[in-house]
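These notes open a run of structures that come right after.
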Structure 1
Amino acid sequence: MRTTLYLILLILCTTRLSAQVLPSDTIPAIIHHQTENGLTKFTSELRPLRQIAGAPAPFYTYFWEFGDGGFSFENEPSHHYTRYDSIVVRLFATNNYDDGKRPPTRPKPIKPTGTKPLMASLPLPSSNLFKMGGNIEMKTNCMPKPGDDMMLVFGYRNKVENGQQNLNGTLAILYNDVEFNHNNFELLESRTYHQEKKSDLRPLLEMAYLPSKSNKPIYYASLENDLGHLSVAAKEKILLKDRAKAFRSQQSWKFDNLKPNEERFIFMHFKTTPEMLKDTNAVVRISGAFIPDNPLVETEFFNLELQIVASHDPNKMVLRKSRMNYRFTSKNRELTYKVRFQNTGKGPAKKIDVGVNLSPVFDPASLKIVKTKPEVLSCDSAYSNQSCLSTTLKADSIHFVFNNIYLPGLQQKGVNDADSTMGFVEYKIRFKEKPEKLPIKSGAAIVFDKNEPIYTNRAVGRFKMGLSPGLILGYGFPFETNNQSYLNHKNLVIGASLSPYASHRYYWQVELYFNSFKENTYLAGTDLSRKDTVINNTAYQVLAKELYKTNKVMTLNAVPLQMRYNINKYIGAGAGTLVALDLYQKTSDELRYKLRNTNAQGTSTDSELNRDVGSIKDNFSDFRLSFFADVQIGWVRVGPALGLRYLYDTKSSNNRLSTYIAWKF
């Protein structure tokens, strides 16, 4: 009985412990709301954060969707509803510096109650989204993480510069870059609140409208060579077709009666696919388009560059176009890096030191600063105590130091705009010379005032594999059958190879050879016994009878498996298997007679008579496997090289050395 009680207590304790630890990541965000004087205030309950060892204190960032077209990125926002029926509120919370999963989102239906406030007491509605000054802007609640969800706010407006008129037009979203093998996003749901209707983007891809009196549509193809004569709006619409080619997926909506200075928003729920590129240095793109029907209002694009992340961290280092084509890379190529940072503390930062380790392949003298936030002058041209940026080059690092600035803290009292706590430095740099085909790694350490440094991810530049075709001219390859008359035959072979372009160390290579047809006739036997015979009523004496055999063989010669290693750019070695497959073989037998005829006068005349006595045809008659090892000297990565190859035939135990010349392109 006592043992049974112990077991029950143990099971209950284990279950309780599991309930406290294991399922915590599955607890959804709980939404609370309270309406007073017409303003609804929202708060939330979220699972406790678990700090990553060595990382700054973890925290949540928030994205609220109020269910009526409004939204907020604040922790505890307030919202004024103009309708009092049942609506659905959503909270998407993102855990930063936390080792668990994001809290699941559970939509909550609410019905705002309470008296309507005095209009004079209400602040003017402002989304605080349009910071670039355009008609369109987009923002996400987080950087994409494979297998995770991501919310995107697609904002569009009729800015004052467009004139005092309502606008109709089309909105488009383009996603899933064609440069990646798999789709990165799946658009699960889009929520609209101003009667936007899904539409077909294809007519706009094919046509551009000129701002003419007739407003006649002109096809893209007819304008390809006359871009210099078109207005900016027409050029943008023509470029839409080329822009769409860079993406696999698209969605578009028609909008109507967009009033002057009116802001509207579409909410898009994206699922990042598990097949998303796992490279946490890669940058994916989402492009939005604002295409008004009025040709006098310009078409606008807005591009989002999103870094794929393994965990949510506001301090990141990004290399744009991190996958490079090595064939077209030279020392003049510029790489663009961007280091993002965020002050997550409780107070402002006055000095920020962004230290970036510098790869030896770069030329420090080529460094160019493109843009910074906060935007400041160089300290070389600033007066005393002015906000400025100093750049210090060291042996293996660059330090960008923001001096005398004010960057609010995310947890600072009175700070509600998370964007105001963020900054970045973007710069370009070139190679000293064409680098070796190896990954280029960089990372950053960010110091806010006198705090401990925060280390970012490593931005890694990688070269695409690329394909390198090659020609091979060889002598002495044993590609024949096992017949003894072939074994000592030396033959000249021509082939082709395929391998990754300019591989630095290890790589695979395949080869295919074209010397695939052989024919040989040989004496198989002789009968010298003399016999008398009659042919066409004429008497002959058979002096000799010989049997000749003729072999015709068509062979496929290939190296399906070969591992090579370039010791340096002048010496390489390899080992693999060589396969010879006789696709077709025909063996023909022929009897050749030597005859003598003696006439009545005793004069003898010799002659010959040949007769086919049969043939045998066989498909896939023989398969031979050889192993080889070789060494190359020359330009083994790209260019000509001389090779020496040792082969061992397992079937005939035949060993042979062969030489060849290879040229890779």
Structure 2
Amino acid sequence: MENRIPNRLVNEKSPYLLQHAFNPVAWHAWNDEAFKLAEEEDKPVFLSIGYSTCHWCHVMEKESFEDEEIAALMNKSFISIKVDREERPDIDAVYMAVCQALTGSGGWPLTILMTPDKKPFFAGTYFPKESKYGRTGLKDLLPKVETYWKTQRQDVIVSANQITDAMQQTSDSRFGNDFTTAILDLAFRQYNERFDHQFGGFGSSPKFPTPHNLMFLIRYYHRTKNNEALEIVTKTLTEMRKGGMYDQIGFGFHRYSTDRKWLVPHFEKMLYDQAMLLLAFTEAYQITGDELFKQTVYEIYDYLKRELTATNSGFFSAEDADSEGKEGKFYLWRTEEIRKILGEDAGLFIDVFQIKEEGNYLEAFKGENHGENIPHLLKIVLDYGTEHNLNIEELNLRISQSTKKLFDEREKRIHPHKDDKILTDWNGLMIAALAKAGAVFEEEKFIKSAETAAQFVLNTMLTLDGLLLHRFRDDDAAINGNLDDYAFTIFALLELYETTFDSQYLLSAVKLQKALDKYFSDEVYGGYFFTSDFAEALIVRQKEIYDGAVPSGNAVTMLNLLKLSRYTGETSYENKALDLSRAFHEQVKATPMGHPFLMIALEFMLSESFEIVVVGNQLDEKVKDAISVLRKKFIPNKIIIFKNPADSTALDEISEYTKPLVELNGEPTFYLCKNFACELPANNFSEIVSKLGIE
């Protein structure tokens, strides 16, 4: 890069903003100074939003933002602002909604042109430098906007005001009706209609993992015993695990598949995908006992520890799709490379992982193979071994040794960029996933990773006032927490409590929920705003229920509230959950499949639920055996409380209804409540098992 004079972004913490710190564009970070300058110089604002591992963000930077000609146009006529969507999801959500409303689609990089008072009048995503293929280039667009701004200002202002007014109106919610199980049946039918029976997943391409879809379907199967729901889950998880979307050499899932078969991925790896997929594979294992699902959980964990775990025990955000300027280069293999590295075992590997002399990786957009391969499985190894009459243990060993050799060789390559910021919300999802997996598989290393990450969040991302911060990087914790930060952290703390029975996690969850209620709650119409009362005022204060790559903070909060009501015995939590569901009834009723985590919460609310209190010594074999059964079985609508009679002060503070619960006959005692009615306590856990309907 010829221009090495830094712009204002050089002092930022965001890896994405720092990537643009030496562009010739006179970038500003999002701050009052930038908008004041736009007003003083009477210029529109060019807002560009992206993230550090975004492939097309890199393309637009290389084509345009590093280009002196485009930079000159931007610097002459605009105040240019860069935003990292992962640092400021509040800003991104508002202007992405604008883009989707104006263009019918969205994505990153997100490009917004707006007035100095933050009102948008034009939106789009990626723009090339030159106009081509029917897509306007910045070289043509920027001068037109400059002219429009100078000669037709009133039209611009009117348009910006109309767009802003429309966005504010769509954010208003009104109470709707109560949901019934009919909405869950409709969600299943919509998933079933879109299910790809041949390759799993939904629709054609691109295909995203969206594991919360599968987590809802697991619950739907559990309640209804509809085998079609389970088939969708197992087929989709198996096909994703076999495909090129899964890194067969170094583990972990790529962002999404560009094709129907899960073969050619978009190669970036996101923390939140690993977290949600950990949850889905763990729950699918609980239902099916499929060893491939268990193996996948352990492999994702290996990837997480190796690549995304910081020395402070928090988790990094992502790894890029690109290395050496090419998407996927780090992950691709030529046949001759594999033969050279593996020797006599090359033939087996080439056959098992579908490696082709001509390559199986179709170069993006050009439709050409260049001898490069994405390792993937046509059949799972067990089926391959059976078909070829091979000893499965020996086959697994040979494949494991081969992948290890290829991994070691791959480590010598130039690695993709790692986004090393730590985000509270995404860490919450991973902590929850590890806690759940740790309980199900009784795996201490999962639990330890979850606990140390939780301690990092509670010690570093929590202010003295008990409020969460959103981003940590370079020893700097900053940016006010949003709804997702609170919702996902509470979710994590509740999972950690059920894994460790440390009452401090439950206490922390209660405190954070109180903060969420105080600063984020919509007291008029129910639900929670994405930003707090004291956050920066944007053109609209959003309140969303739609799930994207991560679940909706409102949907996760609804499930949290339902569980907190069961832990504490306080009906106010249940009432808030009911108000939340009513707030979004009209939005959700026609397309429930767009809201899978809300469907998960509704499964909890509308189905039979259980509160199980175990009173005794946690080291007692009867207690350990009972808890092990409860954890290994898939019982989604349960909460477990453990009470040690010798040390229950903290628990009594949170859950007053457990105070009178004691050991009977000097032995461990099990209490069960179903649908707000309590059964007689029992010393024999088998009595509880029969009432839970589990074997």
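Can you say which of 1, 2 returns 18.4 when mean count of other Cβ atoms within 10 Å over residues 550-557 is computed? Working through the options, I get structure 1.
With respect to Cα Rg over 2.2 N^0.38 Å, the largest value across structures 1, 2 is given by 1. I have -15500 for helix-only ellipticity at 222 nm (-39500 (n - 2.57) for each DSSP H run of 4 or more, over all residues; to 500), calculated from one of the structures 1, 2. Which structure is it? Answer for the origin of the read-out: 2. Where is distance in nm of label points 7 Å out along Cα→Cβ at positions 542 and 566 largest, in which of 1, 2? Max of distance in nm of label points 7 Å out along Cα→Cβ at positions 542 and 566: 1. Given that distance in nm of label points 7 Å out along Cα→Cβ at positions 158 and 422, derived from a single structure, equals 3.0, which label among 1, 2 identifies that structure? Only one of 1, 2 returns 3.0 for distance in nm of label points 7 Å out along Cα→Cβ at positions 158 and 422, namely 1.
Comparing FRET efficiency 1/(1 + (r/R0)^6) of positions 254 and 502 (r between Cβ atoms, R0 = 41 Å, to 0.05) across structures 1, 2, the highest figure is found for 2. Here distance in nm of label points 7 Å out along Cα→Cβ at positions 294 and 470 was calculated and came to 6.4; which of the structures 1, 2 was it taken from? Among 1, 2, the structure yielding 6.4 for distance in nm of label points 7 Å out along Cα→Cβ at positions 294 and 470 is 1.
The numbers here are math on the coordinates, done by the rules we state, and not lab data. Just so we're clear, the structure is a prediction, and the values are computed from it rather than from any experiment. Cβ atoms are built from the backbone, for glycine too; each structure is taken alone.
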